Structure P
Amino acid sequence: MRILLISPSDSFFVNYSRSKKSVCVALPLLAAYTPREHDVIVADQGYGDNVYHEGIDLVGISAMTAQAYQGYKIAKYYKERGVKVVMGGIHASVLPEEAAGHVDAVCVGEADSLWGQILEDAAANRLKKIYKSQDLFPMEEVPHLRSDLIRRKRTSFSHTVIQASRGCPYNCEFCITSAMFGRKFRFRPVDHVIDEIKRSKGKLIFFVDDNIFGSPAYSEELFKKLLPLKLQWCGQASLHTLTRDLGLLKLAKKSGALGFFMGLESVNELSRQISTSGAKLGTATLSEISKKIRLVLGHRILVHTSIIFGLDGDGPMVFEKTVDFLKTNSVFISSFCILTPYPGTRIYQRFKEEGRLLHEDWSRYSNENVVFTPKLMTPQQLKDGSDWAGRALYTWPSIIKRSFSNWHHPIYYSVLNVYTRWANHTNHGPGSIISMNRLDKEDWLKSCMTAKGVN
């Protein structure tokens, strides 16, 4: 068969950035599970790949919620031409009945154990409507990604994506990861991971794991075996696991670690308590969070934070407080997200029960739009404040000031800050906020390093 594997675009990434978007791991993974007797094409529409081909026998679509409608549109195109379409990914897994109305078959959960059967059934013209994985897949059986099918030159700094583990124990109310991949970390054998890195020939590796520091013993073995490869790598980690063992942090740096993406989520202590994200930070106090960030910076490692605006403890002052905190602590860059209650998450169910969902237009469930009624501000205040923060952190004075704590990686720092400044100015309005008065602001700036919390 001639098989086309597609990651649809979403409205945000179509307009925002092809280079900032990372590879959809599901596509090269499914390609790796596909017997070589089949011809496989990988198409990521977010990068501008053509997703409409002739002579296709089977289409596989992997979609998150914001991509769902575009995925349905692509499915309709192929179904009208008599081509069988299978859909999987997070959205189809949490809303299989909805997806089933648009495609021939739906894959629910991890596709690793299902893809072979789906291919057999498609070839025999006996596809079932729903395929559901019963157990989490053993990671020692996960193959190397078909990186040869990815045009790597279009990714950020030509990075190579690697997955060493799945799962997350934190179970944050706004996140689907634990429900989809389990609350325990599952690891691929380190030697398998190292072999895949060697075969990829990549010199900049991005580990897509939710927490590359999830198991100290595993991380130590991985970092030691990365040492002789003399490459650079980035990953995701919680601030707590990143800083609980300084010896491991030093080993990570020695093995080539450039920086880490970590969920700070909120400078508001009440919001952290409500969302349960405090466990990821290892503390509920802002002063300790500041110390941990400075500790990572002290090891010449870049800190990329993720902030969620609109949690139930967030009021109109949270935007200015957040930007001040990030500036004071000299973070490398920060991703500002508007809280999005994705289907399948506990917060989606709670907001639905409370009548706070504004609509279920999945194309707008992208972290860039307000799709619910915030508790302590209006939807417009939330949108305007998020847009304002996206510009305020990347003013020229802010970029220059924060550079002094990130001098050890001048190229990465300069390029990504200037690029993010451009992207935010291009894709967002100037926004607006209710500013703190002078005395409150002075007190807050002092508290950014010493506070015990935020009201």
Structure Q
Amino acid sequence: MLALVAVALAVIGVGSVSVLRDYLVSRVDMQVGMLAHETEKRLDRGPGAFVRLRVPPEGRVEIRDTGGRTLLAQAGMGVESLPGPGTVTSQNPVTVPAVSGDGLWRARVVPVEGFGTVVVAMDMASVGQITTRLALIEALVGGALMVLLAVVGVVIVRRSLRPLAEIEATAEAIARGHLGSRIPDRDPRTEVGRLARALNGMLTQIEAAFQARAASEAAARESEARMRRFVADASHELRTPLTSIRGFAEFHRQVPDADTTRLMSRIESEAARMGLLVDDLLLLARLDQQRPLRMQPVDLLALAADAVHDARTLCPDRDVSLVVEGDAALIVSGDEVRLRQVVGNLMSNATTHTPKGTPVTVRVGSLDGTAFIEVADKGPGLTPEQAARVFERFYRADPSRTRPSGGSGLGLAIVESLVRAHGGKVGVETAPGAGAAFRVTLPLAPEART
């Protein structure tokens, strides 16, 4: 860019100097012509009139013989001491060098009869000085302008490259792992602004992709860890009844006279426990595969009433009560068998893990387009750590419990999976010594919302 400006300035400078020189030369030619006309008039009057000829300060008139020697000369005050022009043969103004030195004259020949050759000339020193001064001024101005343009160009380029430097800094930050770094916003009407907006959009997508990947990897690791715990716990749980069955069988083989009825009863009991455990595992596997349920309208109040009736029959020493909040129809869309299993597991959890005689309250009602059923007890409650893990598979809040009294640790996990399969939520509110309240929330069926 600066090279083009320099070439343009040079062309303009050369052109302007050339035009000015032509103009000045044309003026000198006019002066030469006027002086030649005046000289002709004077010489027509005789040699005496030539002596009285008024010559301009930069002019010179010479009368030369046929050999080119100067016979008589009249010179202006400004050029009296300068050597005259050299050989001149043209009747039109031409530029000729001085007879000595480096001076230049603009001269012509004036034909006058009886006087030989008359040379009329004007010194070109003033023309050279003016053109040289103009060229020097243009060179200085052009140089200053080039310097100014260079400084302005550097400032503009640096300012225009500043967004690119910010993009580079952002790229380096992202390369160091700071995926949240973004390019500062610029005017969207400019190319840099549109580029920054496009790059920020791309960086947002990249960050989201990395976050999704990290979340997926974390979920995969967590799923793998849970699967390992699940397989280990399932193997352990299945090994216990199998070991019992094997032990009873070996005892019967080693002691043939033992009570066969009692041994078969124990083997049958352990086989039944193992069958229930396998059924629970198969149910969880089907729920993990998200197999469809047989959905139909289900009356949640009827399920709660049946669960309370069963609990009063099985645990006559407990105060089991039913509380209905509101008068709305508590109809949900779900699989009735599985929802009965949810309520049954919650009731079994309340009666199994609390001391005998502990009261249990079942509440049902509706709130903001949902129906809920809550099973609350006045037992020992759970710590925050226990409450956070209570829905994990094979988790027991009290590991010291024996398996016959404590269960397999799958009841609440099945509750959580079944409720999630119905599009609902399950949670627990508890504190040590304050009991526990497990609440299941399910969306109301469309016919129950009208």
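Of the structures labelled P, Q, one was used to calculate Rg and Dmax of the Cα atoms in Å, giving 58.0, 180. Name it. Present the calculation step by step, with values, prior to reporting the outcome.
On the way: P: 22.0, 73; Q: 58.0, 180.
Attributed to the structure labelled Q.
A value of -11500 was computed for helix-only ellipticity at 222 nm (-39500 (n - 2.57) for each DSSP H run of 4 or more, over all residues; to 500); which of P, Q is the source structure? Label of the source structure: P. One of P, Q was used to calculate distance in nm of label points 7 Å out along Cα→Cβ at positions 8 and 72, giving 6.0; which? This figure was derived from Q. Of the structures labelled P, Q, which one yields 1.00 when FRET efficiency 1/(1 + (r/R0)^6) of positions 264 and 296 (r between Cβ atoms, R0 = 30 Å, to 0.05) is computed from its coordinates? This figure was derived from P. State the single structure among P, Q that was used to calculate relative contact order in percent (Cα under 8 Å, 6 or more apart), giving 13. It must be structure P, since only it matches. Each of P, Q could give semi-axes √(5λ) of the Cα gyration tensor in Å, for residues 128-311 alone, but the derived value 27, 23, 15 comes from P. Computing Cα Rg over 2.2 N^0.38 Å, for residues 368-439 alone across structures P, Q gives 1.15 for structure Q.
Work out mean count of other Cβ atoms within 10 Å over residues 56-63 for each of structures P, Q, then name the structure with the largest result. If you can, show how the numbers build up before the last one.
Values: P: 24.6; Q: 21.1.
When mean count of other Cβ atoms within 10 Å over residues 56-63 is computed for each of P, Q, structure P gives the biggest number.
Here, each number is a calculation from the coordinates, and none is a lab measurement. None of these values were measured; they are calculated from a predicted model. Cβ atoms are built from the backbone, for glycine too; each structure is taken alone.
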